[in-house]
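Just below sit the structures, each encoded as structure tokens.
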Structure P
Amino acid sequence: MANTTSAPKAKEDNRTNPTLEKAKDAASTVGQLAGEAAASVGHMAGQAASSVGKTADNLASSAGASIKHLGETLSQQAPREGMLGSASQTVANSIKDSGRYLEEAGLSGVAEDVTQLIRRNPVPAILSGIGVGFLIGRAMRS
């Protein structure tokens with residue numbers, strides 16, 4: 001007696017399902033569009049960051065020019081002789097030099113210089129950071 005419980009072997013269809021192909025194409029297109037959108041957003045974010053950086057540099061440069069002008073005004077109006085004159089001229093020159101540095105270097109230049117200073121002196125930088133954090137914490141508690 002033959003085994004009747006075995007099901008007949010189904011014929012395999014080698015043809016591609018058109019709905020499946022359309023779904024694959026749609027998924028591929030959506031993936032490409034998503035990739036292009038992400039690249040576009042990344043590019044726009046980079047441009048925005050660059051614009052913000054340039055604006056910050058311009059503002060820092062403008063502030064530096066104002067500080068330099070303040071130093072020049074102080075130098076002209078402060079006494080020039082005696083101990084008070086010597087001290088006021090020293091302060092005025094320091095203010096002018098600081099303004100000139102900020103005007104020429106901009107915010108990005110200052111950030112680069114601070115980074116180099118921290119790399120050359122890591123322990124004092126960490127201790128200074130702890131001290132500033134402590135002072136800010138004390139000020140916030142009061």
Structure Q
Amino acid sequence: MPPREIFLSHASQDREFATSIVNVLRAHGLPVWYAPSDILGAQQWHDEIGKALERCDWFAIIVSPSAIQSTWVKRELNFALRQTRFDDTIVPILYQPCDPHPLSWTLMSYQIIDFTHPTLSFDDGCAQLLRIWGIVK
């Protein structure tokens with residue numbers, strides 16, 4: 001079943017990679033909530049994040065050393081982990097080598113899309129990501 005909307009959690013330092021992922025997902029018709037493009041000027045960004053987390057039915061998180069240090073990434077992930085509706089719809093995306101345990105000890109129980117694998121190109125990683133929703137490149 002295709003997602004109604006995917007929430008993409010990321011550290012601001014990973015914005016270039018996150019934007020690339022969003023562009024691929026949207027190019028394949030997948031709706032993605034992404035703060036840099038979905039929060040408009042004069043909106044309360046924390047309220048908009050909360051509304052999106054309540055509305056979205058999938059939660060994707062870009063995992064990197066910057067994400068591990070980000071208070072907001074941790075808050076967003078903790079919210080998703082507490083919601084039973086996200087039980088089978090959390091997608092960790094490993095962008096840079098790091099230990100994801102500081103974000104949550106449970107994160108490793110989800111199938112990780114590993115963009116750091118030496119034989120995996122960006123396109124290969126995106127193909128793995130798209131397969132989650134039945135879209136094969």
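Just so you know, all these numbers are worked out from the coordinates, no wet-lab data involved. As the structure is a prediction and not an experimental result, all values here were calculated from the model. Cβ atoms are built from the backbone, for glycine too; each structure is taken alone.
Given a value of 9.5 for mean count of other Cβ atoms within 10 Å over residues 17-24, point me to the structure among P, Q it was derived from. Traced to structure P. Could you figure out which one of P, Q the value 0.05 for FRET efficiency 1/(1 + (r/R0)^6) of positions 33 and 97 (r between Cβ atoms, R0 = 30 Å, to 0.05) was computed from? Source structure for this number: P.
When helix-only ellipticity at 222 nm (-39500 (n - 2.57) for each DSSP H run of 4 or more, over all residues; to 500) is computed for each of P, Q, the one that comes out at -31000 is P. Sorting P, Q by percent of Cα pairs over 27 Å apart from high to low puts P first, with the largest value. When relative contact order in percent (Cα under 8 Å, 6 or more apart) is worked out for each of P, Q, structure Q gives the greatest result. To test your reading of the models, identify which of P, Q gives 15.8 for mean count of other Cβ atoms within 10 Å over residues 49-56 when calculated. That value comes from structure Q.
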